Structure P
C-alpha cells in the first residue's frame, strides 16, 4: 500500500494518520521512535506484511513481465492507491478532496515525524498527490516520479504501459483484497501491543 491507502486505513481504524504514514520512513526498532508515532508505525508494518504475503498480491506480482518483477511490488502499491482514489466514494463518506486536505493538515501538525517525511510534505500538498491518484495520468506521473528516485531506474522500463495493460487484473485484485485489509486494520488496532499505545 502507498500513501493514500495507509492514510485511509488509519482513518478507517481511527488511529493517527501522520503516524501511520510515518511507517514508510521510520526504520529500525519501533521503540526507538517517538511514543506518539509507535502505534501508527506498528500498524503500517502489519499492513505491509499482509499485503506482501497475501496470495492475491503474490499472484498479481507474478503476472508482471520478468523485466518488471523487481518493481512490481511498488507498482502494485501505486496502482492500488489509484484504484482507491478512483472508487473513493465506495470506501469513504467524505470526498477525496476534503480527506486529502484533512490529511495534509494532520501531517503538518504532527510533531517528531521522520525528517524524510517532513521534507516531502510541502511538495505532496502543493501538487496534491493524494487527489492526483484519481486519474490514470496521476498514477503514471507517480510511477515516473518513483522511477527517478531509485538507484536503478531501469527496473521501471515499460512500467506505465504494463500497468495500463493490466488495469483489469489490478482492479480485481484490489477490490477483492482491500476490504479484507480494512477489516484487518480495525482488528490490529484493537490488538496493538500495549508498549506502543
Structure Q
C-alpha cells in the first residue's frame, strides 16, 4: 500500500515522516530524491540548464538559492522545473517501491497534490499547523524572510483544499500529541493493509 504524506511548508511533514520511519515504515522522501537527481542525472541537468542557463549550476553542483529565487517569483518557470523533475522522481519511486516488503510505504512529498502524484497513492495523509506557526518555523529553519516564506506558501495549495482530498489529517502543533496521532494511524494502516 502506498501512503502519500504531504503538508504545506513548515507544517512538519518531515518530522512526521521520521516518526513513521522510527516505527519501521519504509519512507521515500521525494524532495531529497529530486535534489539528488538534479545533481546526478546528466539528462535532468541538461534540461535545467536549457531553462535556467549556466547559472543554475556552480562547481559544487546545483545552485539551490539561485533556482529558488527565480522559480518562486515566476509560476511558469516553477511549472517547467516540476515538469522535468516529477516524471523522473515518479520512475525512481517505482523502482524503490518494488523492492519494499513492508505492509505499507510512505511517499513524503511537499507538492503531492500539486504534482498529481497523490493519484498514485492508496491513502493520503496531510500534516497541518497554523499558518503563523509554519511561517515562524521556516524563517527559523532556513534563515529567510517572512516574504520569502509567504511566496513559497502562495505556490502551494491551501490547507483546506488539501484536507478535502486527504484520508487523514495530522495536526502538528505539539510533538507528543503528533506522536500519538502517528502511532494510532500506523495501527489503522497496518490493519487496513491486512484486510485488503
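Just so you know, all these numbers are worked out from the coordinates, no wet-lab data involved. Nothing here was measured: the structure is a model prediction, and the numbers come from that model. Cβ atoms are built from the backbone, for glycine too; each structure is taken alone.
In this comparison of P, Q, the computed figure 18.4 for mean count of other Cβ atoms within 10 Å over residues 16-23 is attributed to Q. Identify the structure, out of P, Q, from whose coordinates distance in nm of label points 7 Å out along Cα→Cβ at positions 136 and 152 was calculated to give 1.7. Of the structures listed, the value fits Q. Work out which structure the value -21000 belongs to, where helix-only ellipticity at 222 nm (-39500 (n - 2.57) for each DSSP H run of 4 or more, over all residues; to 500) was derived from one of P, Q. Of the options listed, only P reproduces it. Say we calculate relative contact order in percent (Cα under 8 Å, 6 or more apart) for every structure; which of P, Q gives the highest result? Structure Q gives the largest value of relative contact order in percent (Cα under 8 Å, 6 or more apart) among P, Q.
Identify the structure, out of P, Q, from whose coordinates percent of Cα pairs over 18 Å apart, for residues 112-167 alone was calculated to give 40.
For percent of Cα pairs over 18 Å apart, for residues 112-167 alone, the value 40 is produced by structure Q.
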